[in-house]
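Read-outs: derived from the displayed coordinates by stated rules, not from any lab. Note that the structure is a prediction, hence the values are computed from the model and not measured. Cβ atoms are built from the backbone, for glycine too; each structure is taken alone.
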Structure 1
């Protein structure tokens, strides 16, 4: 079998060998595949085979570490054989994968699977400074439960208005035929929406939006055209169908797979869907390799994930 399995069954078999996993991770973490001390940078490294660990041989350092250090896998008691299967599943499941499903597949608890998935979502963050250009579409969607599905007591507490009130707003900016970027926004006012467009889109590009008043004023920096969904959905080349397709896939994941998303985690799920969409044109093995190459230098602790303060309370960020 090649170094890059082409299907899930091949990946499970291939990466069941921890030696292969470690060799793969070494090539991802160190350009030459040779371990380097994360403290002093020394290449004089010894191996503790019984524990699958390395130790710096520098007499002033002696740091012990594994291939997981400095990655999203750091301090995890789970082996890379389980981690690699989880990475494969989240990268290639078009509608996402739930923590319950992953937990059953790997033989771990749902809580552990939930934490694993969020750590992998942390790796999916691109943080690109490159500006989108050409034909751009911008639109918003809202994430939150339907009033008709809530218990009366819960509905009275959470539903205090109509439409998007009490829901989490997500703005999407997409280069037509290319990359999409998502942003959880505190509101859909003009300053918020226009600022995101200005930060992510090349000056002078064509920007297509709906008739939301928050986008008024974009014409000062871009070639801005709108489509009023009350009367039409397409006018020649002017439409927002591409970004709305992304929202359709996102909502399908929410309704069919994740079921419930806490407001303070919406940005993580949106970034997951955006990453999968942006890498839709490559095969499963290449998608796995691309995501695995992004695990370095990213760390997500359980405390930060849940925003647990020193008093033990969970925050909303």
Structure 2
């Protein structure tokens, strides 16, 4: 699999990443093991998780596989901090103390000496951004983190954070920003992509398949084994099942039929090859879904098809 530099850093990551949001919930330890083996065998290196995924169990499961199943140095371990769940209530804590506590817990669960890419998961107006970013500086200077990034920041937040870090050579440069980006969500094009480019940051695209809608499986009905049919996950998928999005999904399906590819390949190839995108992160529930996504490595969309998809989704 092709490797790309993450922003203006020496770190290289695979242009398709393995997401672990569902690990330890939808994906059990046996399926997770097979996913990781399949991903690494295909040349994938970037594995993305977060301290709040499955309340830390996603990190713990990944940690149990590092070294025993795949060599630690063959993967780029990326995790995030700043969001937690307590009694079903979502909390954001990006204070220096909160972030560093979370970092220590992540290191313990992952069973590693350092994290390759540590990302602040959210911006918060309740904490001075200088304080939040100082946690990244300390994490890198103490050797617990190799590279630092942000996640889910909008354009002005991205530019402000990156510029602040660049203003002083003692601060760590931000390597990347992670945002939701797909044919069903092109919001990053309004300002985030430009900010990241200007600041020399790589872009990691999460949910590049539009939370599963771009696979085409929801075109006519909701499969009983899908996330949209799950009481806990239905709200996550619902925003992309409305009338405005159906036309985009239909365009992807038609393009796939015409090219002899799958909708998954078409939708992933579009995101993966967008200007500024370093890697598209796929959260597969099982090995079968992951293999479908990995097949995109040999797919490149003809310029006229990419342009047609741009036009089809421009109204969203």
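Given -0.43, -0.51, -0.66, -0.75 as the derived value for log10 I(q)/I(0) by the Debye sum over Cα atoms at q = 0.12, 0.13, 0.15, 0.16 Å⁻¹, for residues 102-213 alone, which of the supplied structures 1, 2 does it correspond to?
This figure was derived from 2.
When P(r) over Cα pairs in 20 Å bins from 0, in percent is computed for each of 1, 2, which one produces 27, 52, 20, 1?
Derived from 1, not from the others.
With distance in nm of label points 7 Å out along Cα→Cβ at positions 118 and 190 derived from the coordinates and found to be 3.8, which of 1, 2 does the value describe?
1
With distance in nm of label points 7 Å out along Cα→Cβ at positions 6 and 38 computed per structure, which member of 1, 2 shows the largest figure?
On the way: 1: 3.6; 2: 2.4.
Top value of distance in nm of label points 7 Å out along Cα→Cβ at positions 6 and 38 goes to structure 1.
Comparing distance in nm of label points 7 Å out along Cα→Cβ at positions 110 and 286 across 1, 2, which is largest?
That would be structure 1.
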